[in-house]
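In what follows, structures are represented as structure tokens.
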Structure P
Amino acid sequence: MTQISIIGAGLAGLALARTLAVHGIPSTVYEAEASAQARGQGGMLDIHDYNGQHGIRAADLMDGFQSLVLEGRQASRDVAPDGTVLADRPDDPAGGRPEVQRGELRQLLLEALPAGSVVWGHKTQSVRTLQDGRHEVTFANGARIVTDVLIGADGAWSKVRPLLSDATPAYAGRSMVETYLYESDTRHPATLALVGGGSMTAYDETAGIGLGVQRERADTLHSYAMFDQPLDWFDGIDFNDGPATARTIAAMFKGWAPELVALIADSDIPPVFRPLYGLPIGHRWEHVPGVTLVGDAAHLAPPDGEGANWALFDAGQLGNAIAERPEDIDAAIRDYEAALFPRNIETATAAAAFYPDFTPN
């Protein structure tokens with residue numbers, strides 16, 4: 001039987017493994033993290049009916065997905081720095097972009113896989129193609145595998161990508177600083193009221209700073225302070241000192257409404273630095289037998305609300321292609337890539353439009 005190995009237990013890798021399992025095709029996912037609970041999994045995701053939900057359907061998990069949807073979270077609001085509400089868009093229960101929490105969606109995928117499908121604590125160190133056409137993966141813990149089919153679902157800094165492409169992510173000209181406020185209904189009611197029922201964005205175009213906020217389960221407010229600055233602009237901030245970082249970042253929003261500044265100043269976690277990157281627009285590669293990429297490994301773009309959706313779509317497309325041609329998986333990969341590459345141009349171009357300083361290599 002053909003051995004299929006997937007590197008990375010994010011949404012793309014797990015959705016691919018689940019889609020294959022639906023069709024009775026075994027695969028193994030190798031993940032660097034020690035367990036599913038090793039770290040937080042990010043915030044809210046709006047899963048779109050034109051791409052992300054296709055991947056959920058391919059994984060035969062729509063019922064489980066619907067059970068995770070947080071009602072009301074499709075509402076969105078634009079707010080001025082002084083707290084004035086500029087636009088208020090209500091939730092649309094019939095809309096095609098229901099909101100779920102990334103961690104809960106990941107757990108749904110994990111629980112749907114056969115036992116032992118994910119091998120934890122295996123951080124990829126190197127990959128190479130052997131003379132017989134198979135592929136070797138060496139892990140940081142000293143383990144080694146040889147596989148017939150190797151699929152990189154290992155994100156922005158993919159270790160599989162160099163087998164196919166010499167492209168590397170370029171800085172998008174914007175960085176974010178991530179914060180959380182827990183139990184905001186009782187501890188920060190004024191901030192919660194300003195955020196509203198779903199997401200909120202406030203931006204000062206002249207200063208190149210902004211705030212994006214998501215209202216998660218249990219009235220947690222998950223925020224990102226945005227800065228349109230070069231990377232070295234952040235060199236003077238010690239992100240290892242949480243309280244000092246919170247004070248420094250909050251001071252950059254001097255004059256903003258106190259309900260907004262509280263999202264940073266009162267953060268319940270040490271602020272986390274998140275620089276944004278993207279691959280060259282239209283990233284593609286010459287086909288290598290038995291190797292391909294899905295998700296950010298294939299088409300990393302600065303965030304525009306579509307990254308997780310296209311990752312799920314990739315997983316469904318590749319999984320179904322393999323299921324249709326299990327006797328010739330390499331032909332299935334070629335079919336997948338033929339559809340992927342034109343889509344990469346469209347999706348990366350759309351994302352780059354939000355980042356005027358993004359100059360991908």
Structure Q
Amino acid sequence: MDFGFSEEQDLLRAQVRKFLEDQCPLEQVRQIAAGDEGYCPRLWGQLAELGWLGLTLPEEFGGLGLSWVDLVVILEETGRSLFPSPLLSTLLAATVIDQHGTAEQRQRWLPALIDGSSIATVALLDEQDYLVPQAIQLQGAAGDGGYRLSGEKRFVQDATAADLFLVAFRTGPGDDDLGLALVPRQAQGVSVADTEGWDRTKRSGVLTLDAVQVDADQLLGAAMLGAPAIASIIDYGALAVSAEAIGVCEGILNLTSQYALDREQFGSPIGRYQGVKHPLAEIYVDIECMKSLVYYAAWALEAQPDDAPAAIAKAKAYAAERTCNAGVAGVQLHGAIGYTDEYDMQLFMKRSKWSRATYGDEDFHYDRVAGYGGI
């Protein structure tokens with residue numbers, strides 16, 4: 001079994017890296033992060049032109065029909081450059097619509113998501129932020145041929161940028177009573193507020209629903225999809241975040257290694273000392289381990305789907321733990337200045353914290369791994 005990348009995938013990586021280095025260096029990342037939108041509309045349009053937004057989506061809707069392994073290549077590079085955009089959120093929402101939507105829903109929404117004219121995100125979490133079906137408590141009250149939704153969704157990624165929300169709700173206490181509603185931002189009763197977070201390259205917000213009417217054609221798949229659909233969203237999200245985490249660790253390693261070469265103490269670069277070498281070597285080993293886990297999980301999504309949930313849980317558990325450790329080590333090796341706004345290391349530290357929590361931290365996913373192992 002060959003897990004090496006093809007020539008086409010290597011070319012894709014080179015194209016993505018060159019684009020991000022040219023169009024969004026860290027100086028530009030800082031500017032976007034300091035702005036109100038949280039992303040650059042001009043760059044967003046360029047992503048659509050390059051085909052990134054529809055990489056894994058069917059060609060009949062304007063996508064490229066490639067695999068999740070190809071998508072991992074892009075996400076590694078966006079993580080490596082700390083690229084601020086609603087790419088991950090839109091890709092996740094589009095994947096869910098493609099997987100579970102009716103023919104009419106796919107035709108209505110996928111072309112707009114692929115050409116960049118629409119931005120979407122998934123709204124799962126309520127007051128409880130635990131990623132299990134039982135934690136979804138937003139109730140849908142039956143009426144007028146559909147449902148009315150009232151409540152809040154928290155920690156919604158790219159909420160202020162999105163114009164379409166996939167809202168998880170329930171109509172009863174059981175796992176089969178869970179559904180996903182396609183809620184446009186302009187719908188009556190919908191409001192969004194930004195949540196002030198410490199990583200402004202990754203925005204989140206609160207979605208408030210005040211008696212929002214969800215008609216029958218807005219119910220994803222025209223049915224209550226149940227807990228398996230929610231579980232698939234968590235898996236896709238965890239895999240995507242893990243892929244970005246590889247790039248984040250590579251960025252930390254590159255930045256800190258260069259600092260270790262440039263910074264001199266007692267007349268020598270600090271990189272010659274074992275106390276600096278060893279943590280950098282550990283980050284490198286962690287990156288290689290993360291790659292093995294993430295690449296296999298992405299491959300398993302299509303080649304061995306029964307193995308994919310456990311593989312994704314392993315990848316996210318390891319990535320959540322080791323990316324955060326890499327961020328801490330990077331700051332420590334920079335010394336006290338690593339925390340300051342002047343240095344780029346603090347940007348990677350913040351992203352490592354975001355990567356740890358989003359779509360489940362290591363404790364959550366190690367529990368999943370144990371469950372799949374029968375423990």
Structure R
Amino acid sequence: MAVESGDGEFRWVGTRGETGSGDRVVEDTPFFIASIDKLYNATIAMLLSEAGELDLDEPISAYLSTSITRGLHRYRGSDYSEKVTVRHLLTHTSGLADWLEDYPKGGRSLFAGILLDGDRALSIEELAAHLRDNLEPHFPPQDLSRRRPKARYSDTNFMLGIAIIEAVTGRQLNEVHERMLHEPLGLQHTYFPGLSRPVAPVRDPMVLRAGGKPLKIPLLIESVRGIYSTAADMIAFLRGLMRGEVFRTPETLGSMLSSWHRFGFPLDRAALRSPGWPVEYGTGVMRFRLPRLFTPAAPMPAVLGHTGSTGCWLFFCPELDLLLAGSVDEATAGAVPFRTVPKILSALRNREWMTRD
């Protein structure tokens with residue numbers, strides 16, 4: 001885990017563990033950032049929107065083929081497939097089932113199947129077919145002008161978002177990231193395994209595990225455009241984003257950090273593995289703070305950023321001007337960031353302590 005002050009004058013890094021080659025994990029050891037890539041991909045979508053290449057309020061069928069969008073959202077006898085917009089995807093308000101975590105009736109989730117059967121690649125067409133044939137949406141696409149639209153975390157939203165980015169740009173996602181994020185922000189240790197290499201040499205990555213056992217899924221990670229990075233690169237990305245160094249106008253970042261929608265309580269097996277109450281979601285961004293009930297002595301300040309199901313996190317705390325990143329690289333540890341980050345903030349609230357040698 002790593003913590004830095006916004007001005008860079010304070011920095012702390014702690015590491016533990018071994019890589020697949022037996023080397024000790026150090027501060028520049030890369031790791032799988034899992035769903036933190038949603039924050040990166042939402043940033044790309046907003047850049048494309050700024051440039052007039054992507055309309056967030058257009059139906060996704062304007063950018064994707066009918067082989068993908070046809071019958072994708074059938075809910076209680078009605079077909080809402082043509083009503084799902086890009087903005088619904090970026091705000092988790094589409095109601096679409098989660099291709100990875102949701103369970104078909106009488107069956108197992110794709111995630112459970114991969115743990116049992118092993119690695120596999122998945123195309124966006126196969127993902128769409130799985131949704132159509134095996135899964136039920138959770139609610140209709142929401143009217144975002146309502147006071148409290150429903151929101152439910154779904155990996156499907158951002159897999160469709162990736163397909164849209166690639167369709168709009170005519171490039172693979174890794175190429176888009178390199179041109180729009182890596183080069184401008186100097187991210188030299190961030191890469192897409194199987195698709196790209198980092199600009200600068202990197203060490204062997206941390207071992208991804210599930211239940212403590214190594215989880216080798218290179219085909220799946222490549223097919224879903226997964227990203228590996230280091231804590232330093234992740235913090236550099238988030239610092240640039242929050243300082244307004246990524247977008248042309250401050251209004252773009254402002255729109256990502258507005259219209260927060262709170263996830264509900266987990267009521268099924270799939271939701272137990274996904275972010276839920278009290279996490280709120282903007283446009284590709286999480287806002288998290290523990291309710292006052294859980295921190296009566298010293299309320300937890302809010303943090304902005306994202307987490308991943310492998311126990312990784314990337315957050316900015318505006319109140320304390322702190323950037324936080326870390327990972328345990330464990331596929332069953334999605335709740336770890338929500339337990340760990342409040343403890344880090346509590347330990348570092350005393351700014352005088354932070355600046356001591």
When P(r) over Cα pairs in 5 Å bins from 0, in percent, for residues 71-222 alone is calculated, the result is 2, 8, 14, 17, 17, 16, 13, 8, 4, 1, 0; to which of the structures P, Q, R does this value belong? R
Given a computed value of 3.5 for distance in nm of label points 7 Å out along Cα→Cβ at positions 183 and 263, which structure among P, Q, R does it belong to? R
Working back from 0.10 (FRET efficiency 1/(1 + (r/R0)^6) of positions 127 and 255 (r between Cβ atoms, R0 = 35 Å, to 0.05), computed), options P, Q, R, answer is structure P
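Laboratory data are not the source of any read-out in this text; all were calculated from the coordinates shown. Not measured: the values here are computed from a predicted model. Cβ atoms are built from the backbone, for glycine too; each structure is taken alone.
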